[in-house]
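Undergrad: These are the structures in question, set out in turn.
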Structure 1
Amino acid sequence: MYQMYAYSKKYVTPEIWLLYPVNAAMKDSGRITFDSGDGATVSLFFVDVANIEKSMEELLRILSPNIT
């Protein structure tokens, strides 16, 4: 998470996403977001590598309102 926060600060983007393979313990974890309080937000998205198409469709659905 810290590395993604550092990238957010370096590249001056207020929102950055970390994609990580899902495992059994995290399968139903819901959305995980870290708000640094200084203008950077890191969100974690778990990718089901056994069903990448579905995962990417879900990620696109989440990100679509923010794409300009």
Structure 2
Amino acid sequence: MASNDKDIILKLLSDCENVLNEKVKEIEGLKDTLTQEEREMLAKEMSEKLPDSRIKDIMRDIEEAKKNI
């Protein structure tokens, strides 16, 4: 793989990681504006769609991919 290709892939992986981190922060910030009932509903919906463990798996996969390039 050409060096330029590796740089592009690393940049894309970093961008993915940054977007995921931003979205997690957005969700955490929204939690502060919600009532307890709304927080519980959001937590239930989020755990069904994308559990915390899956987010951690994605972050770990991104880090591993960056190491292997």
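Here, each number is a calculation from the coordinates, and none is a lab measurement. Just so you know, these numbers come straight off a predicted model, no measurement behind them. Cβ atoms are built from the backbone, for glycine too; each structure is taken alone.
Undergrad: 1.5 is what came out when distance in nm of label points 7 Å out along Cα→Cβ at positions 10 and 34 was calculated for one structure; which of 1, 2 is it? Each step should come with its number before you reach the end.
TA: Working: 1: 1.5; 2: 3.8.
Structure of origin is 1.
Undergrad: Out of 1, 2, choose the structure whose coordinates give helix-only ellipticity at 222 nm (-39500 (n - 2.57) for each DSSP H run of 4 or more, over all residues; to 500) equal to -9000 when calculated. Intermediate results must be reported in sequence, preceding the final value.
TA: On the way: 1: -9000; 2: -30000.
Derived from the structure labelled 1.
Undergrad: One of 1, 2 was used to compute P(r) over Cα pairs in 10 Å bins from 0, in percent, for residues 18-57 alone, and the result was 28, 56, 16. Which label is that? Let's see the in-between values first.
TA: Values: 1: 27, 48, 21, 4; 2: 28, 56, 16.
Source structure for this number: 2.
Undergrad: Tell me which structure, out of 1, 2, gives 72 once volume of the Cα convex hull per residue in Å³ is calculated.
TA: So the calculation was done on 2.
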